[in-house]
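Heads up, there are several structures right after this.
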Structure 1
Amino acid sequence: MRQRHRPSTIRNWPDPFDAAAELDWGVPRFGRRLLSEHLDQSHDGASRRETVVAGHIRRLRRLLPAPPASILDAGCGPGLYALRLAALGHSVTGVDVNASALSHARRESVGQRLRAQTRFRRCDLRELDMDDAGFDAALLVYYVLEAFPRADQPRVLRRVARALRPGGLLIAELRLRPDQPPGRTSWWETVDGSVLSARRHLLLGDATYEPARHTYVLREAAIFDDGRVALTQTSGWLCPYDRIPRLFGRGGFAVMAVYDGWTGSRATALSESVLVVARASSGAVRRSARASRG
């Protein structure tokens with residue numbers, strides 16, 4: 001996040017994945033504030049509400065191997081999916097960059113008596129190193145993959161493929177488009193605190209969707225009484241429907257099915273989000289390992 005001293009310095013249109021403005025979920029001060037958003041049951045902005053997660057778990061029970069299975073939850077946040085899967089009898093390893101979210105997941109695992117079935121570790125998925133872990137399945141849910149630039153997404157998939165056994169299952173949730181029309185929408189409000197600061201401030205926000213570039217950027221700026229401005233954004237590259245097999249193929253996976261969101265219906269190019277079910281082959285895993293080392 002970059003501090004800016006005048007509102008006029010904020011660009012009219014954001015640059016997707018701008019390193020100077022992109023929110024780093026691994027920064028502790030943001031991680032602590034993000035955890036409260038993860039756990040807030042009034043919205044689905046950071047993590048889904050518990051009722052929504054419970055419905056998704058019912059769907060995952062039909063797609064995942066029967067318990068006990070070893071599952072990698074890549075981008076697990078505070079463990080909302082991981083802990084529920086562990087309660088079903090699976091052995092679950094969750095990885096995330098947010099240390100505060102992981103600490104919460106560990107505390108919950110103890111409180112729910114699931115410590116023996118769960119493990120949580122801090123890691124950027126681009127650097128995930130769990131060679132020969134031999135997981136039976138992996139999850140990339142709530143649009144985790146789109147948070148990486150287009151060039152990095154195959155790299156993330158290859159890292160996940162290396163952690164799976166041959167034939168291991170991957171379930172990945174992707175958005176094909178956001179829930180807004182092309183262009184920009186904007187808003188403002190006065191808040192007592194946000195991800196940007198625990199102090200009261202004026203919060204300006206906008207969201208831009210560019211279909212031609214398949215990019216979506218959510219941007220927020222906090223303006224304080226002394227005139228200081230803090231800006232952050234989160235970007236996404238949304239893989240088009242017809243490119244999904246190629247993207248996952250580059251990551252070492254063969255796509256088995258693509259569903260319309262969390263339903264059991266097959267997806268189409270008109271779907272807003274999809275659930276991709278893919279498998280890693282032994283040859284694909286070996287190739288992805290060589291590519292990652294190179």
Structure 2
Amino acid sequence: MTSKVHLHPLAYLLGIEGAALLRGIRDGTADREFVVARLAEIRALLADAELVGAVGIDAELGGVSVNDVYRDWAPTYDEPGNQMIDLEQPVVHGILAGLPAGDALDAGCGSGRHAAELVRLGHRVIGVDASPEMLAVAGARLPGADLRAGELTRLPVADASVDIVVCALALVHVPDLGAALAEFRRVLRAGGHLVISDPHLIGAYLVPKIARMTADAAAVLPLEYQRPLSAYLAVALPLGFQVLRCEELVRPQGEPRPAQPSAALPMRVSWELLDRTPTAAATVLDGSPVCVVWHFTVA
């Protein structure tokens with residue numbers, strides 16, 4: 001099922017200003033000077049003829065599939081500058097470094113970045129992904145690797161056959177979290193480990209929603225399923241998983257924002273807009289949670 005989301009640059013910037021005010025009040029940093037500056041900036045935004053006159057874009061939520069997204073993203077996925085990966089990867093690799101070598105599954109392996117680390121650590125690795133293009137990238141990185149096409153909710157892996165499951169930044173695309181974790185539990189041996197990373201729900205509210213343009217000039221957005229932390233526990237604990245670690249990774253102070261998107265939209269909602277409200281943007285984004293990393297074990 002799809003629905004229309006109206007992406008308007010002025011609406012997004014006003015949202016950032018409002019979030020900055022609320023965060024300043026919450027953190028105790030919203031002194032008179034800060035509040036007056038934010039109100040003045042809001043008035044300036046409302047008086048900006050270009051922003052006020054922007055038509056905005058009606059984007060179809062769910063109008064593009066996950067495989068379509070990764071088909072386009074595969075050639076550049078591993079290029080430097082992906083802030084979420086820059087934060088997530090060292091934490092996940094640190095957890096993996098503390099586990100004994102055995103049989104490992106990289107579920108939703110994508111480009112094979114975690115599979116490669118598992119191989120380096122001495123594990124026998126299976127990689128599963130639904131995107132043929134991403135599997136091709138993983139195959140180029142790991143020639144001869146055991147890479148299989150499959151969905152996270154129907155893994156082409158035998159019962160109780162692996163000691164470690166890694167699932168990195170992929171569950172956000174899965175509508176049924178319970179079905180995916182049940183599959184992870186099925187393939188794990190007793191005493192096995194599950195390491196998950198996923199985009200953070202709070203971070204998802206703050207970053208720009210960047211629409212994609214189809215061949216017929218329609219704007220589309222993929223469906224994503226960012227979840228509160230309680231959702232993972234509600235599913236994992238009844239399956240017999242025990243929590244060893246949960247870490248919410250935050251955006252460093254003063255970290256540069258991502259490069260501008262290559263596909264231009266008229267007055268698009270994008271990272272570029274935040275240059276108009278740098279103080280509010282820094283207040284909102286700096287120190288905000290970007291992703292969460294879980295480490296579970298099977299009792």
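Here FRET efficiency 1/(1 + (r/R0)^6) of positions 124 and 188 (r between Cβ atoms, R0 = 30 Å, to 0.05) has been calculated and equals 0.35, so which of 1, 2 was it run on?
1
Can you say which of 1, 2 returns 20.9, 63 when Rg and Dmax of the Cα atoms in Å is computed?
2
Among the shown structures 1, 2, from which was the value -8000 of helix-only ellipticity at 222 nm (-39500 (n - 2.57) for each DSSP H run of 4 or more, over all residues; to 500) calculated?
1
Hey, FRET efficiency 1/(1 + (r/R0)^6) of positions 20 and 268 (r between Cβ atoms, R0 = 30 Å, to 0.05) derived from one of 1, 2 reads 0.90; which structure?
Clearly, the read-out refers to 2.
Supply the structure label, taken from 1, 2, corresponding to relative contact order in percent (Cα under 8 Å, 6 or more apart) with the calculated value 22.
2
Only the coordinates and a few stated rules stand behind these numbers; no lab work does. Keep in mind it's a predicted model, so treat the numbers as computed, not measured. Cβ atoms are built from the backbone, for glycine too; each structure is taken alone.
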